[in-house]
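Please treat every number below as a calculation from the coordinates, not as lab data. What you are looking at is a predicted structure, and each value in this text was computed from that prediction instead of being measured. Cβ atoms are built from the backbone, for glycine too; each structure is taken alone.
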Structure I
Amino acid sequence: MVRSHRMPFGAEVQSNGEVRFRLWAPTAKEVTLCLEGERSAFLPLNPAPDGWFEIVTDQATVASKYLFQINRGSKVPDPASRFQSNDVHGPSEVVNPAVFDWSDSEWRGRPWEEAVVYELHVGAFTPEGTFRGVEQKLDYLRDLGVTAVELMPVADFRGLRNWGYDGVLPYAPDSTYGQPEDLKRLVQSAHAKGLMIFLDVVYNHFGPDGNYLHQYAPQFFTKRHQTPWGDAINFDGHGSRVVRDFFIHNALYWLEEYHFDGLRFDAVHSIVDESTPDILTELVETVLRTLGRDRHVHLILENSNNSARYLKRDSSDKPLLYDAQWNDDIHHAIHVLLTGESDGYYSDYAHNPVNHLCRCLREGFAYQGGYSEYHSAQRGEPCGHLPLSAFISFLQNHDQVGNRAFGERILQLATAQAVKAAIEILLLAPSPPMLFMGEEFGADSPFFYFCDYQGELATAVTNGRRSEFARFSKFSSPELRDSIPDPNDRQTFLKSKLNWKSLSKSCHAGWLELYRNLLSIRQQSIVPHLKGRSESRCRSSDNPRTLSIDWTFADGVKLQLRANLGNTPSENFASCSGFPIYSTSRESLAVRQGGTLPPWSLIWVLRS
């Protein structure tokens, strides 16, 4: 089976073997196609209306390498390049997607309520650091109880290592990880094992090295809006139609040509668009209209604005736009609860974090329009009308680990007993959980911020990274800031790789067994009741470290949680009845009759 996404730009192999090249260069007077290798040639592109240049030629073929020369000056890669074997400054390569024969024609995906997401970085997940390396771990992930693998961005970036959020060629999988066919085999293998596979995409900015769009298509950007990276991408000004199409086609390309089951859209709060419909709405409507009729396609947001309108459902609770959003609120509340940290955005959760946690478990967002001291503004929109499937819960992710100065994971910051209780809550609560690579075996390797820049840019990134922490009191010392790992140092990346050999140690094997057990209980006892909306109730208590929550699902089944998240025993819990599907200890079972819960312990009860 062949899968190919047709798009109005880039290099596309025609049915007769010729290749069509098309570039939007509205400020260029002339554009030349520069073919390299045995068929080297310089071919002028033909001007077309609205700033387009194009040519169809038999002098190029599959694997031909090419550049575009602008006004007989700079030679630039294709912004819609499907592959860059020589990194972002080198020539683009003609790829014919028809040469890959797909064998997963029966795969239709999985319903969203089954989602257990596993976020990973391709380069740091395995010793190989490749798509093939990830493929070799799919059996492990399936046996763990994961149902969806989420890749951090793979779009081509400068150098040999990067988190992926500084990509500059969004259609080209980075050659560091392998060939396009290797990524397709990874997706196909995931499907063969019953796993969904998602891709993280970045539509809010381009990276600082390797983006040539300013030279021939400055309309891609606008000074009317500013972002943390400078001028915003132009989604609502003159020339924005082509810009919007560029990113809409990118989403369709990954979902169609690579058969990904879903996309996670990075930091959409930094996308500025005052038009109607905005780009987020037009994009998701186009995807669902084009691809969402005969397969499950899941689209996920990262949005610190807590904009519930993008998560709206129809009368049967089917998503009208996006399936879900990463719920930072639940992470922040639990993190404060476990560690006592209150710097930065954690300050908004420092007062009674259990109350914030309870609201997240019952309704989704903690901030639904209330005033945020950290943001000095109202934050969020009401979301109590949405199903809990719209909110993805997590204890760790790449940001919350990697954006720490020393990349510490939660077990380096809190007691194992406290972390265990938090996991026992998140993996069995109704909202879909997400794991960050290695947390399931208590990985003690850090996850640093890393990149591979050179010269002045490398120095600026290193200094900028260290200066970010100057506002925190514990980094007031210049000497301590200088000890923060250099993102450009190769060792910073190597130290971030998972240490799979640690699984031979009993402490790590014990964590893995806990996660496997909890995810098995989730699939057997919780998932069958998640379709539709639930009603929830939280019982108040004099103890600010306790939780008593009941969820009643659409099928009438009730799920009950009683938890003590403090360092001393607690009593006076509301009684619960039914079958206990999980408890921290035998002593925890006594709470069903209103007894005492030991420190950092809980019980889950299911009643038909």
Structure II
Amino acid sequence: MSRKTHSRAHHARPTRRQPLAALVQQAVSAHSKGRLGQAEELCRSVLRRQPANLPAGQMLGIIALQTSRLEEALVLMRRTAELHPDHAQAHANLATALVYLGKPEQALPHFERALELDPRLAGVLANQGNALRALNRHGQAAESFRRLLEVAPEFDFAHGSRFSCLRECCDWREFETQREHTLAALESGARVDRPFPFLSVSDSAQHQLHCARIYAAHSASAPGAPLWHGERYRHDRMRVAYVSADFRDHVMSYMMAPIYEQHDAQRFHTIGVSLGMDDDSDIVLRGKRALGEFINVGKLTDQQAAELLRTLEVDIAVDLTGYTQGCRPGIFARRPAPVQLNFLGFPGTLGVPYIDYIVADEFVIPEGLEGSYSEKVVRLPECFQPNDERRSAQEEAPTPARHSVGLPESALVLCCFSNSHKLNPALFDLWMRLLRRAPGCVLWLLAEQPAVREHLLAEAAARGVSTERLVFAPRVPYAEHLARLKLADLCLDTLPFNAGATAGDALWAGVPILTCAGEAFAARMAGSLLRAAGLPELITSDPVQYEQRALELACDAQALAALRSTLTANRRSAPLFDSARYCRHLEAAYLQMSARVASGEPPASFAVAALRSAAGPVNR
């Protein structure tokens, strides 16, 4: 639904002589034309005369949602549902308001009641599925999307949503069928999948570009004239706005905190722009202390948020969210800044004309693949991903004993702590062959949900591997996570969606990670980190080589020990762990982007030159 606000002025006021049905029809017409203020006044006029009028009550609640008055919307929709307990859409609207307010658990009974009253409400089934996903009930969400597909087989992104939910709980019974359907539908231009879950479906850079463009045309098209019209700002310091839905205890905060801290405050004024519910976790407070300014636009419409960035005369607006949870592409679609940048949050192209650049390096986007990205490519000299050299401050937690986390005392521990949606049958086949050929190994996996454990144990047994060879780890606080990682001997990467921050954590903990590099950005992330950590020999180029190298290392404790020694030696000297150096390179990129604007040149791909030494600023 649209989130625009509109004035209420310059329209005729309703009179009491008009029939209620006529007033409601006028409200419907005004609402359809985007005149929300007029529609709201007409609805209130109807409700003053007939407080239980259903269409007026519903529309008033919807308008409150559209204008970001969420608490008011909840009150209005709850009242409508109480007055009309047997009306399906009234319960559906109340559930939607609860979801908007971050209360999906409370929304579920109202979704259920709406579907009891009308099982064929496609939008309700879709919203129910999304609410269940937010609660990590992926199996139940998949069932909601299955019912949706029965009711409305062509419903936007329903196939991809169901496939994604099945992958989240490692239910692979339909994997190949669903994957083939997704790729075929994508080729036909259908709205079959969203860009982020699609990263786990295909490593084709062209497929990902196509998926992003289809999604963007549906959800993030540019709304009219841009807010920035080519003006040249003359600031003493460059104004860089970091726009993120993840100013919370989240991986993005851990990666970005060192960048905020390392920025040259004499040359750059940094602005944190939170799109949602920022928290006061230690890592967020660390970031806020380093930022020059912090604002929350969670309650503003896209238009209002974009106008605020324009008023602040932001030179570079950095999208740290992309197409991940909580994204607001409509803000960037309004072009509030001269330079707009896709950085870090979404490891792929956004497929839109209003994002100028994507931050990469020569490995994650190799020469010749620029045409598969809608953005111009900015290649940093060593690695696309920042890594916090202050992780040592997180290492207060002692390394646990093996038995305390369920690991055998003497086994060699192969580890993959990537999210479950990155796993797939072909990869698991390879891992199980590895366990059969290296009987002294166990596989340590992240599995927070019981369904993930149940499905993976069944998959292992079907491949002739004893379930005792799989060990499952829950999510734990970050310091504990870094501490327990040291118990692993070798991390195994995933394909087509590589580890990013997870790989950085492993390398910081001194654990080698073996990767298989694919084609697109997300399929090459771990390889970039390994190059910057000084271990390029752990990058393989196809599954056969990956399996052979994994077996060699699993059977050679001396070789693994040598790799760990290399990592330990490199941790204080390799570019991967030098956040100050990384920030100087990023600042150099910002300066070059802005220089093109100042000279009237359009965006163009370029590479940032590496600093001559690890210490010192760029051109200070």
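Descriptive notes on the structure:
- Which entry (I, II) yields the derived value 20 for percent of Cα pairs over 34 Å apart, for residues 43-322 alone: I
- Label whose coordinates, when FRET efficiency 1/(1 + (r/R0)^6) of positions 131 and 235 (r between Cβ atoms, R0 = 30 Å, to 0.05) is calculated, return 0.10 (choices I, II): II
- Ranked by FRET efficiency 1/(1 + (r/R0)^6) of positions 251 and 347 (r between Cβ atoms, R0 = 30 Å, to 0.05), structures I, II are topped by II, which has the highest value.
- Source structure (of I, II) for helix-only ellipticity at 222 nm (-39500 (n - 2.57) for each DSSP H run of 4 or more, over all residues; to 500), computed value -14000: II
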